[in-house]
Structure I
């Protein structure tokens, strides 16, 4: 048995929450944990962890993903020029309006991977067949099943600061030992049901230096061998400030994103990517508090295999 097959079997949660489960590890977030997390904010400080959704984002067409395309349907120019009509006349009392639209792949910026995003040998989370994701969307494990979760205790592990660098090297694999060491140094405990945020510094570096090589390229990220640590901690979700969560190039020979197979398909773990964590990291370092109320449910697009969001750390 290969190490990949061994991990997929050993760290599987299939059936743990029932044969019909479509929420995976977000089941670890209980009402008691949410109520406890609501006591964490002390400053009333709200920090967005999202990149702007605009044409200056990280996408270059890799995997068919492009940056958001924003188009105006109706503008203030239309109003000022008298071209906005209400039937056969202008709107009464000088009213005017603007309206717009967005075209974007749902995973082109700060985003969640749904449990229907990745398949392994024809199966997705909880053993459902891959064929249940068709041209009409995901009949199982769609992102809408997470619309009332992913709110709770957030914990930031700042691996770049722990290693005393602005950004980890593009091929650095973050191990379980790194995660445990950073938690100990920061004085924070990772608990069951936490939303775990792991900072490598990569998104911040790309925002400063440019996006070349970011999407689809070499990257720091979680080591394949961090899977046991993540499984044992029973976290609800894992978030990284990289395009693909795990280290690139991948550690296993002849593989592509093998940790996705273990975490998403078999463990049922919700994964967040392309988060911006630098501002939060600075705030946590300033007062030494690395736990906060995290609020980041996806947009409930029915049958979608991913979703953009504006995640908030409330301190």
Structure II
């Protein structure tokens, strides 16, 4: 009888242990936070373990964006404006990703939040920057993200797993510059004043064409507010003419060309309304002589009553010739 009872208890204990092991998540959710003065930065992520597996270049493949954790996307939140990796980051909530490579890594701050870790949208990237890479003295079994203070208003974000360590600095930034400041270009050709007012976003390490600016879809041709175009006289791009007045510009970029969309919609928010289209102008792609950063729109005069409208960013320039009507 005693042996039967002992065996039953042993079996029950084994079953309970097995059930507990099944219920325990393999990559538990964890969070880390750091308070600097009255300011807080935090990271929430899933923590996978090696469990005998090869991590870098295998479980975490090279040259593919990684969720930097497991399950849901890794989130980073800050209640203060900062510089991280040398990039100005406004207070708010973001997702945090990495791009592993045997030749070097990228850390990525993305504006999309609340998604599963496989739902990465490159067009939502806020910035990419290079971390400092080192090798740990011993294997790190479980992915670990740490935040440590390096001064009263500065700190270090460190990620370690297997034998890889990545780190980047951050600090409070009381004088954060506008992320996409306003700019304008004005030219007087043939007695006609032509002006374009737009915001000028910066690359911040991101892929621009086909990334921040999706191909074959309508783009606000800048950032934030709508881009405004005005002319005091009728302006013709080939046989397509813009009557004097003020308009909003949008564009649809492609690999070899860009379609500039002139909209009758007045200045204000940048939502595109196809029913307000006035005309579409084909702009030809030209090769940039160097990297253009930030985004830029400008004019070049080619004659007493003619000129060229250009816009450029990164390694591309798009151009269209126009004439001023008397």
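With respect to distance in nm of label points 7 Å out along Cα→Cβ at positions 185 and 289, the largest value across structures I, II is given by I.
Quick check on the output: 24.2 is mean projected area of the Cα convex hull in nm², derived from one of I, II. Which one produced it?
II
For the read-out relative contact order in percent (Cα under 8 Å, 6 or more apart), a value of 11 was computed from one structure; give its label from I, II. Only one of I, II returns 11 for relative contact order in percent (Cα under 8 Å, 6 or more apart), namely II.
Taking distance in nm of label points 7 Å out along Cα→Cβ at positions 33 and 225 as the criterion, which structure among I, II has the greatest value? Evaluating distance in nm of label points 7 Å out along Cα→Cβ at positions 33 and 225 on every structure, the highest lands on II. Figure out for me which of the structures I, II the number -2500 belongs to, where helix-only ellipticity at 222 nm (-39500 (n - 2.57) for each DSSP H run of 4 or more, over all residues; to 500) was derived from the coordinates. Answer for the origin of the read-out: II.
Taken together, the values in this text are just the output of simple stated rules run on the coordinates, not laboratory data. The shown structure was predicted, so the numbers you read here are calculated from the model rather than taken from an experiment. Cβ atoms are built from the backbone, for glycine too; each structure is taken alone.
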